[in-house]
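Colleague: Structures are listed in the sections that come next.
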Structure I
């Protein structure tokens with residue numbers, strides 16, 4: 001088996017030498033590639049010691065480090081902004097976009113509560129009606145739904161509102177046979193306004209008089225007459241009072257269970273180009289030229305740690321190497337331990353730095369800064385001007 005050449009200190013061009021070629025066309029990546037290869041080799045002991053790697057190995061580690069850096073940064077952005085990103089369009093990358101906090105997803109959540117209250121939402125409310133029968137008090141709305149609601153197999157309806165109420169009091173506001181209130185017509189005739197519209201009566205009394213009269217009508221209906229009400233259990237409807245004639249219709253509103261309980265029932269329902277999980281948030285690999293100096297330093301250090309780990313695996317193939325008159329023990333264990341420790345430390349440091357830039361941390365830091373500034377300002381003597 002022919003001996004593979006080891007690192008000779010003269011790395012070739014990085015373009016075309018990386019596994020994926022994510023950044024091969026980036027001018028800064030092309031310029032830094034050979035420098036990073038020499039940096040890693042010297043960190044591993046070259047030229048005093050042989051380094052059993054080639055420039056392509058260093059370039060593989062370099063590409064891996066840049067991608068890891070981008071993944072960590074963008075995953076942090078996704079975690080910090082996901083509530084604002086979910087449901088947004090996946091069409092354009094967000095790498096260079098400032099993601100602003102918005103209420104879009106919060107409004108969507110609130111709409112679900114609004115649907116239950118009948119004040120909005122994304123669930124359709126349907127209307128239905130059934131004919132009341134004389135002397136019949138109980139009605140099966142499940143049976144009505146099977147016949148009239150166009151339900152899919154296994155689906156059912158949820159009754160949201162039933163319109164079985166007495167005539168509103170305001171309709172009988174001027175009823176002269178109610179036996180409550182005031183003789184408006186007599187008062188109008190006294191002033192000579194009897195031929196005018198009844199609306200003139202509103203000029204004679206304050207608003208609270210109208211409210212009290214409406215309340216009196218409603219209380220009279222509740223105490224002196226049959227109060228309209230109903231009882232609904234498992235879509236079995238019982239009405240009070242019992243109807244005494246045929247032909248009148250009871251109307252109601254309902255929703256379909258399949259729609260109200262559908263988790264995909266929302267503004268982006270049915271869309272294939274919407275953010276639905278952290279895996280399709282539109283972030284791409286970073287642009288290496290736009291990574292600043294601290295970011296590149298982290299990448300260089302992580303590349304060196306990856307190269308050290310790769311060298312450890314290479315040297316681990318043989319525990320000892322024969323030399324004239326003795327054997328040389330390879331340092332695979334030390335290299336592997338150091339490399340894994342360095343990788344873990346670098347990842348933890350990067351995540352810690354990113355956590356310090358969350359919106360919550362920034363607001364807490366700003367609040368602490370304002371409190372400190374306020375405390376400092378309170379120590380400044382205040383002058384008193386007498387004039």
Structure II
């Protein structure tokens with residue numbers, strides 16, 4: 001059986017892109033790239049799992065024999081599944097697949113998430129071929145979301161909005177970051193989704209954009225950042241909300257207002273034909289003019305879909321133009337080390353005329369919750 005439905009369409013587009021780039025084929029590891037084309041990907045740990053996609057013809061799964069039944073049941077319905085045994089290894093089977101493509105001397109693409117040791121083995125069985133990253137090619141296929149994908153992203157966003165609201169009553173003085181993280185995970189599970197992450201930051205930890213949730217206890221006056229998301233039928237959500245417990249230090253309100261205006265500026269700037277760096281600059285300019293430019297220390301946003309972070313990236317230097325169907329985070333932030341931080345994040349979708357949030361609007365002021 002060959003691929004059918006949306007999977008056949010995606011594979012056909014991938015193969016057309018390979019031909020346009022003059023590539024003989026590509027090998028994808030057990031990543032979101034593989035899931036996009038087949039609906040299936042399972043981590044092989046140290047074992048090789050790969051999807052071999054020729055420029056023409058049917059793709060082939062090469063997987064450990066123990067994973068072959070799952071590969072055969074992939075939503076794409078690919079019948080070409082080769083299982084390899086631990087005692088024999090996978091390299092000779094890979095060489096046979098590639099030799100049938102007649103790619104000697106040609107350039108092939110490889111998944112950036114494939115283990116380096118596996119790429120070295122692929123290079124060894126194709127010594128006359130050159131390997132390049134498949135990321136840019138796959139990004140062009142994935143960055144414009146279909147109507148079905150947009151609906152899944154909206155549903156995922158809606159669940160995350162609901163989980164955020166449901167977790168607020170648990171934010172009481174003395175609770176730990178880790179306990180709140182556990183509450184959020186439970187709330188996601190109750191709604192039939194898989195938690196992707198829950199970054200919980202109290203007090204000075206909110207000034208660390210990538211703080212590791214720990215055992216800090218919530219105190220009166222703390223600024224709190226909650227950065228949470230889930231996977232619904234494989235599609236990600238991602239929001240950040242900032243709030244305060246009772247009365248924070250006075251500057252927190254001013255910083256929140258600055259970040260709120262930067263968030264709105266990015267949203268208002270985003271539309272078809274505008275570059276990613278222009279959206280970043282719209283947010284950055286607001287923060288810079290308020291005197292906090294040095295404390296906005298990350299990009300304004302990242303694309304989202306099957307992966308929580310994927311192209312397009314809303315960052316200085318990225319001159320890629322936005323197109324309808326692209327989805328990305330709008331998340332400016334200001335971080336005052338040792339004191340507090342503020343970040344506001346929604347997922348937005350580019351429309352024919354502008355951009356619209358997929359999430360509920362965040363508050364336009366720093367809200368307080370009782371201690």
Structure III
């Protein structure tokens with residue numbers, strides 16, 4: 001695996017450079033952490049030249065080639081290259097950036113509204129507040145760390161059985177207050193994971209704690225540690241580094257968002273949140289396409305408020321900026337709608353296929369083409385327009 005190892009070293013050296021500059025990390029989870037740190041590249045151009053040279057030695061159609069394509073596309077974006085959204089998403093997430101039809105988005109909105117109606121929550125400018133009040137009434141605001149650990153322990157046997165996962169892992173939970181779009185974030189190396197909870201963005205009910213436990217701990221932490229364990233015991237041909245601008249994010253974020261429903265399908269609040277999140281992500285995908293294809297910010301805002309009348313202009317403004325200006329989020333945030341749509345459809349299909357997909361997903365970082373191979377009859381990832 002000489003080429004793979006050279007690729008990993010190059011990515012780690014680029015990551016070290018970015019860290020030294022105080023920039024966003026390149027690697028979010030290292031499944032094969034080295035014994036000693038690498039020397040950082042002196043600049044981004046050196047990193048790009050090295051990655052391009054390695055790509056010249058990689059065979060098309062391999063995982064190494066796919067990850068190098070993603071890394072070089074993202075690095076070129078950091079250097080200021082302007083690429084069409086379709087090309088950028090294809091090179092990074094390796095799926096379509098065509099989006100979903102207006103009728104399909106509306107249908108998923110109808111599904112979400114129906115679930116909310118079953119909870120006696122109307123669809124208007126006050127929907128978000130009423131849902132939050134219902135959650136707080138049935139599950140008061142809690143201290144997040146202890147509640148998340150408790151739910152993770154309770155549902156761990158269920159997820160391990162579904163995924164065939166036996167790997168043990170260590171978890172550190174930290175709370176922070178940052179001006180960032182995320183409410184929670186997981187990173188780490190090997191079998192050591194760190195979950196950061198951004199209290200600047202959210203307060204936690206028990207329902208929140210349950211969803212984050214399934215998404216971040218039994219989804220990401222257990223999944224990444226299982227992949228690290230598999231890579232240690234098998235001779236794998238893919239780079240053992242996970243980055244949010246790479247093709248495996250459709251799998252990770254899609255499964256993370258839907259796993260709470262898979263693990264506990266009978267909870268009305270969990271069902272409401274997942275169905276609502278599915279619709280939200282499809283609307284955000286519409287905004288992603290509109291703002292990147294030259295639509296005005298005000299037109300995007302008006303479209304968003306027609307779709308979701310209880311969103312605030314502050315939320316919409318942040319989303320438009322992240323999805324168009326930030327090179328990292330311009331690719332990464334597309335993984336959320338692409339992933340949740342595929343996994344919601346997988347869940348709705350029923351049968352043993354969900355378990356089969358999970359068993360593969362806890363062994364290796366699958367890209368969209370590999371997900372399609374597991375379910376050829378499934379929807380087109382990234383939209384069918």
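Since every read-out is calculated from the coordinates, none of them should be taken as a lab result. In this text, all values refer to a predicted model and were calculated from it rather than measured experimentally. Cβ atoms are built from the backbone, for glycine too; each structure is taken alone.
Colleague: Suppose you compute helix-only ellipticity at 222 nm (-39500 (n - 2.57) for each DSSP H run of 4 or more, over all residues; to 500) for every structure in I, II, III: which one lands on -14500?
Modeller: Structure of origin is I.
Colleague: Can I ask one more? Thinking only about distance in nm of label points 7 Å out along Cα→Cβ at positions 77 and 341, which of I, II, III has the largest value?
Modeller: II
Colleague: Could I ask something else about it? Given a computed value of 22.9, 69 for Rg and Dmax of the Cα atoms in Å, which structure among I, II, III does it belong to?
Modeller: II
Colleague: Another question, then. Identify which of structures I, II, III gives the largest calculated value of percent of Cα pairs over 27 Å apart, for residues 5-164 alone.
Modeller: Comparing I, II, III, the top value of percent of Cα pairs over 27 Å apart, for residues 5-164 alone belongs to I.
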